[in-house]
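Take a look at the structures listed below.
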Structure P
Amino acid sequence: MSTRTNEHGQPIGHAMPHWTARPQPAGVTLTGGFCRLEPIDPARHSADLFQAYSTAPRGWTYMVAGPFESEADYRAYAETIAKSTDPRHYAVIDLKTGRAVGTLSLMRIDPNNGVIEVGNVMFSPLLQQTPVSTEAQYLLMAYAFDELGYRRYEWKCDALNAPSRKTADRLGFTFEGVFRQAVIYKGRSRDTAWFSIIDSEWPQVKAAFNAWLAADNFDAEGRQKQSLKALRG
């Protein structure tokens, strides 16, 4: 809650006298211990991604695009999104296999206000519920907060998409509510659930990610010893 008042005795927000617009996300490569994020390249990534997605067409239900019937169809889609700077799309590369296993993007980019959203998250069964998927989210989040200096990082999804809502909660996002009848896609109405992490929360969220991703948090079979939520306290 604000403790400042203006000359009329009205409460007002915190002063931001030194704020400047943030940089746009770039076509960077971000590398961790389990995965690498790199700008999506249709020539290098399309075949891997189509194969990774082909076993789980249900994953496209809550996506604006897809599913795709052929590799050529998916490559045409990849060629379109590769040209976009908002959303800015990245491929997730599993360092063990060297193969692309998913995609995600930074989107609805608002440099003037320091607000950015992670979206278009399409993770194949090859990385779902693995350290790779968690680290991919962390790498992009750290890029937005630590390198670009954004102050608000958003997650939005179809309010009926229970797995997405569960993931947002696990990753440390705060649920902010539902915007009713916010979008029409694939010929149907969507209520949109909103989540966010803000810069004052980021140090605690970041520390939990680092602790969770550490080698000593996994047993010999690769099972976590402490959950991400538990490490946030």
Structure Q
Amino acid sequence: MSFQKPSSKLNGVQKNSKGPKAVVLFSGGLDSTTCLYKAIKDGYSPTALSFDYNQKHKEELKSAKKIAKLLGIPHLIQKLQPDFFKGSSLTEKKIRVPKNSLGHTKIPNTYVPGRNILFLSFGVSLAEGISAERLYIGVNALDYSGYPDCRPEFIKAYAEAIRLGTKMGAEGNPLEICTPLQYLDKKEIVLLGSSLGVPFSLTHSCYDPIQGKPCGKCDSCLLRKKGFQEAGIPEK
């Protein structure tokens, strides 16, 4: 199976450039890519929105560019000021990414303060500006690292805030925050991605890659491996 050339149909996902618009927050990782393909499957014409927020590595952004090019969809990368996010091992070189710590009970240092709040705000602004109906985000409340900005109650509260604080909401047509992975474990996400034809080999999930290759020991690598093993699908 080749993923080299975009086409109007990709493994059961039918592109629809004339369908209703959606914005997809898109990192280039397994979850956000599955979310992007789900938006297309749902009949939406997506604009992918990625962020360069001074993360230690740019492997996910490289993946995001490849996948967006493959799909032939608009892809915006919002660059934030260097050193904007503090206190996270994903952005500060002096803080080490934890390894082999899956199952911890405390919020890990891979949490980036307020990241989803900020990313969603950019997504809302873009979505309202282009008259999109939906904003997709790949948050998950099951196989995740305990991040508070991934919880269903946060998404519900945020959706209410933008209903009150946007023109679309004031006019009775609020933007829908769509979280198709919210209650799926990693196995179910892998199975969904497989059914949609997600090019897993192009996605990148590792928090702390070594020369561009996954470390295999961070939470994200371990969760990804667990998901593929439980789904009975070879990890790519």
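In this comparison of P, Q, the computed figure 2.5 for distance in nm of label points 7 Å out along Cα→Cβ at positions 39 and 207 is attributed to Q. When Kirkwood radius over Cα pairs in Å is worked out for each of P, Q, structure P gives the greatest result. Supply the structure label, taken from P, Q, corresponding to mean count of other Cβ atoms within 10 Å over residues 111-118 with the calculated value 19.0. Considering all the candidates, the number was obtained from P.
Here mean count of other Cβ atoms within 10 Å over residues 23-30 was derived from just one of the structures P, Q, and that gives 25.9; the source is Q. Using distance in nm of label points 7 Å out along Cα→Cβ at positions 31 and 55 as the calculated read-out, with 2.8 as its value, let me know the right label among P, Q. It traces back to P. Name the one structure among P, Q that helix-only ellipticity at 222 nm (-39500 (n - 2.57) for each DSSP H run of 4 or more, over all residues; to 500) of -8000 was derived from. The read-out comes from structure P.
Taking relative contact order in percent (Cα under 8 Å, 6 or more apart) as the criterion, the top-ranked structure out of P, Q is Q, with the highest value. When distance in nm of label points 7 Å out along Cα→Cβ at positions 71 and 159 is computed for each of P, Q, which one produces 4.2? Working through the options, I get structure P. Comparing FRET efficiency 1/(1 + (r/R0)^6) of positions 47 and 175 (r between Cβ atoms, R0 = 41 Å, to 0.05) across structures P, Q, the highest figure is found for Q.
We did not get these values from a lab; they are worked out from the coordinates using the rules stated. Small disclaimer: the values here were computed from a predicted structure and weren't measured. Cβ atoms are built from the backbone, for glycine too; each structure is taken alone.
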